1. Which structure, out of P, Q, was helix-only ellipticity at 222 nm (-39500 (n - 2.57) for each DSSP H run of 4 or more, over all residues; to 500) calculated from, if the result is -5000?
2. 1.25 is what came out when Cα Rg over 2.2 N^0.38 Å, for residues 87-142 alone was calculated for one structure; which of P, Q is it?
3. Can you say which of P, Q returns 26.1 when mean count of other Cβ atoms within 10 Å over residues 31-38 is computed?
4. Can you spot which of P, Q the value 59, 35, 30 was calculated from, given it is Cα extents along the principal axes in Å?
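Throughout, read-outs are computed from the coordinates displayed, never taken from laboratory work. This structure is a prediction, so every number in the text was calculated from the model and none was measured. Cβ atoms are built from the backbone, for glycine too; each structure is taken alone.
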Structure P
Amino acid sequence: MVWWQLVLLSALLVSLMFGYVLLFGAPYLPTTKAQIDAALRLAGLPKGGILIDLGCGDGRILIAAAEAGYMAVGYELNPLLFAICWLRTRRLRTKIKLIYGDFWHAKWPAADAVYVFLLGRLMDKLERKIRAEGLSQIKIVSFAFRFNDLEPLASDHGVYLYKLED
């Protein structure tokens with residue numbers, strides 16, 4: 001194989017890794033420091049609380065949660081982002097559990113809050129998943145996208161806080 005074929009093949013593989021996750025969630029978009037701070041503030045986790053990050057990307061939320069004294073569980077479906085996240089979070093492994101896979105088909109651990117960046121068309125599906133998991137009392141912190149039939153309890157820097165009614 002010549003060099004340009006390797007470059008083309010590599011570009012195709014990276015495009016596939018980032019593109020196919022759109023079927024399950026949202027594109028990778030790095031979270032800013034202000035959004036991370038807003039998300040953790042809105043989640044209002046208790047000391048030692050547990051945060052689940054659905055589509056943890058490069059691990060920014062997981063790292064911030066762990067450094068703030070919380071436990072964090074992250075799901076990531078993109079193999080390249082999973083590898084990056086694994087490398088970035090390895091020093092905090094006692095506070096972070098990283099799972100490669102599709103959070104839609106996983107049994108979630110007990111947690112105090114969920115952080116998510118999903119496309120709007122998937123927010124109702126997320127509500128059904130949370131109810132099916134028996135986690136209707138969990139706080140939901142959503143960046144950018146809102147639930148269709150729920151009003152946020154609070155918002156800050158484009159991050160919305162929800163809690164489902166039973």
Structure Q
Amino acid sequence: MRAVVIADTHVPARARDLPACLWAAIDAADVVVHAGDWVSAALVAAVSARCRLVGVYGNNDGPDVRALLPEVARIELGGVRVAVVHETGAATGRERRMAAAYGDADLVVFGHSHIPWDTVAPGGPRLLNPGSPTDRRRQPAGTWVAATFDAGLVSVEWHSVPPRA
């Protein structure tokens with residue numbers, strides 16, 4: 001199972017649309033996992049029209065997006081128990097907090113910081129923040145993740161987004 005993992009797209013506030021390379025990946029994926037801050041219900045509709053969607057709302061999402069998505073989503077992908085949430089608090093202590101909150105998950109996908117993150121909580125789940133494909137903040141490039149699931153998490157492949165013209 002091929003998954004596109006994204007967060008913090010902020011369309012149309014920070015970008016008019018998702019990058020073409022990301023749309024191509026979405027079209028080839030089996031599922032999109034989005035960890036919130038869509039900003040537009042139109043983007044939720046556009047992604048879900050092209051691919052199966054597992055998503056949550058973030059702190060920048062208004063009532064229109066919140067009416068469509070939960071605060072926390074849980075799904076099993078290729079035998080991997082996945083929890084999706086937008087905010088996880090400060091980086092300090094994140095592994096401990098997420099192990100306590102989502103200890104029954106194998107993978108926690110989160111967003112909010114726009115900073116790529118991939119760690120494993122001691123005795124707990126793997127924590128994955130794909131960064132943002134449209135608002136890189138203090139990062140050298142926008143990012144997203146392609147993940148493959150098949151009787152476990154087979155691969156996590158990081159992708160950088162070319163700068164906008």
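1. Values: P: -10500; Q: -5000.
For helix-only ellipticity at 222 nm (-39500 (n - 2.57) for each DSSP H run of 4 or more, over all residues; to 500), the value -5000 is produced by structure Q.
2. On the way: P: 1.25; Q: 1.13.
Working through the options, I get structure P.
3. Numbers: P: 16.8; Q: 26.1.
Answer by label: Q.
4. Values: P: 59, 35, 30; Q: 43, 34, 32.
Answer by label: P.
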